[in-house]
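Read the figures in this text as sums done on the coordinates, not as results from a lab. Note that the structure is a prediction, hence the values are computed from the model and not measured. Cβ atoms are built from the backbone, for glycine too; each structure is taken alone.
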Structure 1
Amino acid sequence: MKLKMPIALKLAAFTVLTLLLVGVSARADSGSTRDIILDGKTPVHQIELAGSVSKTLYRYEDYETTCTREVPVTVYRYECDTRDVRDCETIPGSQSCTSHPTRECTMEESCHTTQPYEYCTTRQEQYNCGDRPYTEYRTETYGCTKTRAIPIGTELVEDLVGEVTVKFIGNLAGISGKDTFQVAIGNGVDVMGKVTIALSLSADTHFLKLKTLAYDKKTVGPKKALIRAAYQIEALPVSDALGMKTSITDIDADRGHLILDLTGAKLDEGVKVSIEVQKDRRIGGMTHVTGLRATGKDFKVESTNGGERATLRFFNQYDGRKGCMNRRPHEFDVTLVRELPKLITEGLLNPKALEQVKGSLVSKMKKRIKLGGGKNPQCAKD
């Protein structure tokens, strides 16, 4: 016994020192909920939760009441069938003549003859008229017996203990200490007997992604269960996502191609492009001619000093002329939207931050262009 006490004390001291060195937050007291604040300084939190789950007990009794049912009823409606009847008549030919003086001061007559032709009209005619049966439904009430449940008390399902580890990873720079997570264990009547974690407050400066590393529930005694759970929360700065924006700086076009000058993040399949095109009418303003949908991978991209130049061919989507537009001025309305990858969106605890960023990853431009270039090679070939 004299040898065991120093060793035990040394182990306890070593454990406390280890927890302090790795930045682990541990608490001895337990409740059914616990708040964890992301302060950027404590990467690991170890907590213990306690709760109990009960269920409501019921007794069942029959009682007399009134029920309703739908009863079919046959009704008759006067109706007719209709058909198209074609009436035709022959219009006789005619001849008309005119007279005019000639250079010799004589009268000359010219005549024009029209041939007889058939003139037809179409009218609707009713037939097969009479009363026709249809089925309708009316609501009927009747006496019936139903069963109802009456709560008479509660019964303990199990006492729960939760040993939970929450680990924070990622870029924690700029964390303000305003992101709060609530970890809870089932506690109450008719609730789920499990551990949950949710974001209760956020500054939305980072995307906060939850991943379950381990979850195990086992019975440790009569109506007693132990849950061991480990979660990982990754912090990704919202500013990193804003740097993924692809912006339009200019639009150009010829009779077969749309050309975009771009800056920012490189064009790829994560960029969705919508294009609406209108053209000048000779009289009457603008008219819509086509709407195109594409992704970044549909463009031919070349690097420029300031970014990229992306070219899209119009294929066979305009007037059936192999994608070749006419030379009139056209108005191009182009919208670029960057879709964030699952690497950011999957398991996200703060979707509000995502919605805010989505609105910032949109670039729009509208431009009127008088198109040049011939049908070949501008329209039929790249």
Structure 2
Amino acid sequence: MQRNEIWNEITTAFESKFGYEITTAFESKFGLLGKQFAENMLISTCSWNIQQYSAPEYRIRRHTLLFWQAGFLKSQMLSKTYDILGDQLCTIMSDVSIATLRGSVEAHRFVSPYTLKRPFSICTEFGQLISGDQEVIQKLLNVLEEGIVTVSLAKISQLDPGQVDEVEKKYGITFIDNTTFTYRTNWVLFAATYNNKFLVDSALESRFALMLPKKKLDNELVKHVNRAPPFALSQEAVDSLRFEVLMDKPIETMIKLPDECYEFPITMRDAGMICSTLLCKKWWGLKPTKEEAVALAQEYSKNSDEIWKSAEDKVLDVLLSGGGRSVDELVGETGLHIRTVYKALNNLRTVKDISTNSKGEEVIVHKLK
């Protein structure tokens, strides 16, 4: 299969199973959430190949982080990703621990870090990282960014010189002394969380290509997923993806963003993410447009703000736009759960008023004092 054919089949499979109904006067189709996820996953997947084989090396690794409320398919879609990549390319772990990044020695044999086992890893409970110590967080920051990390492991001293030589050759590890070593990795991480407290701070957030749903997730999505046919993907597409990811075939890495992208408040990191997205789509045999680049600039300029906004911030933004809002309207406009909206209104100490909705019914609306 050609790369663009692999792309189309995988995005269609996710679109059909994990889609979202979009109804207009002209069409009714499914696809937003599933297609959005599949595209993010495929872009991150090929970023490993580009960084691994491009000459000169092009720094492009993209770690995907799914960020939305609990209970809406994050783990299911990550599990499907693991099935597609397979255990020869990917590992799956429940959380990120120091052993994940440092490795260990068991029965006088070296057990490599997860970051050196396979090109990709999936973490289904990224939130547990917050309970770890600062050493875990700092080393993860190093691995996700530069891909270079130095670790101390006292048990390394249990290995004899022959084993040390074997470890160095097999994993590309450099020993500094008998308990300290450094290594470099192009490891790519797929993870998910529902709460910004698990990101610790913006330093960790900035290491990821964030995926925020482009449409509110609600009972309509649940209904579609429960009624949709089983996830269907041909073995040919799976095998072709695995083959292409490992193919040593460098591509031209020069990407020039249109001037319109710089009309948005994007950072250097945002610009790098936009370039990497366009380059990865080129790797897949697609032809990104100028309009797509500008849309990405708009998206990246607002994603970080969205992550760190509290429920009160989101409700306040809507109320500041003018007029009052009923609770149902606030739920619809903010995408928050109704209980969260009530709590935010209580914290903001809004005043209640009576208004008439589009159906001529009297409703209670909330306004700022």
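Details
- Once distance in nm of label points 7 Å out along Cα→Cβ at positions 193 and 313 is computed for every structure in 1, 2, the highest value turns out to be that of 1.
- Structure responsible for 21.1, with Kirkwood radius over Cα pairs in Å, for residues 169-336 alone calculated and labels 1, 2 on offer: 1
- Top of 1, 2 by distance in nm of label points 7 Å out along Cα→Cβ at positions 49 and 73, largest first: 1
- Parent structure of the calculated result 9.1, given that mean projected area of the Cα convex hull in nm², for residues 57-184 alone is the read-out and 1, 2 the choices: 2
- Structure responsible for 47.2, with mean projected area of the Cα convex hull in nm² calculated and labels 1, 2 on offer: 1
- Answer label among 1, 2 for the case where relative contact order in percent (Cα under 8 Å, 6 or more apart), calculated from the coordinates, equals 19: 2
- Value -14000, calculated as helix-only ellipticity at 222 nm (-39500 (n - 2.57) for each DSSP H run of 4 or more, over all residues; to 500), assigned to which of 1, 2: 2
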